[in-house]
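No value in this document is a laboratory result; all are computed from the given coordinates. Model, not experiment: these values are computed from the prediction. Cβ atoms are built from the backbone, for glycine too; each structure is taken alone.
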Structure P
Amino acid sequence: MSLRLVFVADTHVPKRARALPEQVWAAVDDADVVFHAGDWVSTDLLDEFERRSTRLIGVYGNNDGDALRRRLPETATVTLDGVRFSMIHETGQAKGREQRCEALFPDADVLVFGHSHIPWDTVAPGGLRLLNPGSPTDRRRQPVCTYMTAVVASGSFGDVQLVEVRTSP
């Protein structure tokens, strides 16, 4: 049996977007596990994610106030079917990220992060997979808003997809 995963970060609702796009909610509704790598901004959004997610794993980001920080950790770790995940909002500058994160998260197979709004999918020299899903609401300097999906099956992690958020006509 496989687990369908959704990765989001930097939603910034309601500051940068009034609401999360329906396309993203549909992915959340269909996922077995949802990861949110911080910058929720609103406890109302966290409440909605908790209501709609089969299983939610979240951390707070630099734009999340005290109410969110009381409910969410700075880092999270979870093992799904033998695959070890860690998550944090910010990993620092891009230069040297893989080596720095391998040192900080030596027991992880996959590190999920956010902050930059820039999608990222690399593998560090020791095998750590680093994923940043971008932002589904604030593309900054990117051509489109994004999130990611993936699958865990039989102890392996794969089928990582960067998904573009479609804009309404």
Structure Q
Amino acid sequence: MRCFLAIELTDKLKEKIGELQNNFKINGIKSVEKENLHITVKFLGDIDDDKLEKIKLVDLSINPVNTPIKEVGVFPNENYIKIIWVGAPKLTNTLKEIDEKISELGFKKERSYIPHITIGRVKFIKDKNHLKEKIEKYKNIKFDNLEVKNIVLIGSQLTEKGPIYTTIKKW
């Protein structure tokens, strides 16, 4: 099963991010469905049932963190944009802690941590300058803070219409 660890967003925050996504309705950019918006903590990939059970036994509870949700950014860089995201900067230490715990099960540690909410994926772009202008326009956007209390394990089933997420466990 394809799985990842995530932080869930409030419905109110999903609505506000949805409004921002409307500004990036550009041919070649696929917005993340509002119900699928989240902060990825750790992508685990395809794991078997045995590994899944081991993950469920790890204590991934966290101390509550209040993080601003702000700033539009891109991966990997502004000259080659594949992902458009909104940041959650105060979660870096939380992501490191979870990564450390999950690495004990054989998962490779991340090289760096940029806590974020993916809002769109760039499949192709005809006018890169237009996209860069949009990113610059919303670069300093700020949303409400998000109080983070839980980590969730999510199963992801890929379909032609997009992924279907199922919560497996919440810590």
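One of P, Q was used to calculate relative contact order in percent (Cα under 8 Å, 6 or more apart), giving 34; which? Comparing all candidates, it corresponds to Q. Looking across P, Q, the calculation of mean count of other Cβ atoms within 10 Å over residues 102-109 that yields 15.6 traces back to P. For which of the structures P, Q does the calculation of distance in nm of label points 7 Å out along Cα→Cβ at positions 46 and 78 return 3.9? Comparing all candidates, it corresponds to Q. Comparing Rg/Rh (Cα atoms, Kirkwood Rh) across structures P, Q, the highest figure is found for Q.
To which of P, Q does the computed value -5500 (helix-only ellipticity at 222 nm (-39500 (n - 2.57) for each DSSP H run of 4 or more, over all residues; to 500)) belong? This value belongs to structure P.
Source structure of the calculated read-out (mean count of other Cβ atoms within 10 Å over residues 54-61, 13.8) within P, Q: Q. Kindly point out which one of P, Q the value 15.3 was derived from, the read-out being Kirkwood radius over Cα pairs in Å, for residues 86-157 alone. Among P, Q, the structure yielding 15.3 for Kirkwood radius over Cα pairs in Å, for residues 86-157 alone is Q.
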